Structure P
């Protein structure tokens, strides 16, 4: 293979790897933000569950106060019933007693409903707290992985820069100028494989004589359409099975 062609292929691989590393580094704030959002959502679920449980308990206490109030009235009406002197007074007191008993029964049923609901809400709080603890553990691990990856990516970029410097120094200046110009115009991709007579990036068919020249990999040839530097990857050689001769 032509030495400079081999170098620009290596240079393209370095630049692509560096671009991927830089993009990954640039994505870090969003990845961290997503982790923060996940953790905050888990915390909000715990807060919401606790708030619902607190509302349940407050409602239950309010209902229990109503029960106590009606029980007090019921006791008073029963005492009054012992002292009534007329049927009219007796019926009126009995009506009040019946109303108080109905209210007590209704409120006691509501208290029971709140107690059953409280059991479910208590379980929800515990479940939410467990999920929060698990999410915290997962998020901490992912933060640690991001920090580790950050260091690895930075080290990779330094290594890519050093390797690139060596390749650039060895390249023919004119070839380097072509590479840099095409890279700038083609979003960082200045080299393309030619396969089956087609540039694999712009997908335009090459002229037969151009493709035949590219197949030899002994010159810097550019795609007529996208101007990328072309190279060819020969098919791997197929091993010929050994011929065995029958014993004489």
Structure Q
């Protein structure tokens, strides 16, 4: 069994051509939001956003998640999804997590092995995800990161340690599991985990009044659900 780590949509596409499963890690907040919604029995369609997201929601009879600052209905804020009803249909726009999920699918389709499983992972479900993906031989883990003002990738601490939590539990002292240096570095970073409110993304959310989102995203192994992308939507694996 091997575990590799690459960042962002480009990394997802590269790993999808080499791996059997891709774990998308966007801790603040796509992966955490997907996990909470699926925990509660909702079906979640990831989307890159824009008018097409509104069209999709209308066509499938789903609720379109609003911007984080919206005061009504579900948004990308994990806290806004705590009361989502079972069997709800939710279109969840996200420029980071959704883009990575779609990049993995596109890369997997072109791969020789004919496809790749796509999983949403975070601190909340790290152990559950690790147990699930150990059934695959070649595992790719893709932290999302953030974007600088010029659009370039900014590696983000919360996604590094979220990826590291999954990797640490996949390896779990098993010397037969081969980690790339990047994957091993993420696992080491997780073992000295610092509070997410100390990292730039966490600080920003706290300052904007989304303390509960950071708290929910920080809860290690609070969930046993493994969201898997199936026919365009995340459902419990």
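Structural remarks
- Of the structures P, Q, the one that 0.95 was derived from, the read-out being FRET efficiency 1/(1 + (r/R0)^6) of positions 130 and 194 (r between Cβ atoms, R0 = 35 Å, to 0.05): Q
- Origin of the derived value 27 (relative contact order in percent (Cα under 8 Å, 6 or more apart); candidates P, Q): P
- Computed 81 for percent of Cα pairs over 18 Å apart, for residues 82-209 alone - originating structure among P, Q: P
- Among P, Q, structure where P(r) over Cα pairs in 5 Å bins from 0, in percent as derived comes to 1, 8, 16, 21, 21, 17, 11, 5, 1, 0: Q
- Among P, Q, structure where mean count of other Cβ atoms within 10 Å over residues 10-17 as derived comes to 17.9: P
- Given 1.95 for Cα Rg over 2.2 N^0.38 Å, for residues 26-65 alone, calculated: source structure among P, Q: P
- A value of -11500 for helix-only ellipticity at 222 nm (-39500 (n - 2.57) for each DSSP H run of 4 or more, over all residues; to 500), calculated from one of P, Q, originates in structure Q.
- For mean count of other Cβ atoms within 10 Å over residues 154-161 computed as 13.5, the structure of P, Q it came from: P
- Comparing mean count of other Cβ atoms within 10 Å over residues 2-9 across structures P, Q, the highest figure comes from Q.
We did not get these values from a lab; they are worked out from the coordinates using the rules stated. Owing to the predicted nature of the structure, the values given are computational and were not obtained by experimental measurement. Cβ atoms are built from the backbone, for glycine too; each structure is taken alone.
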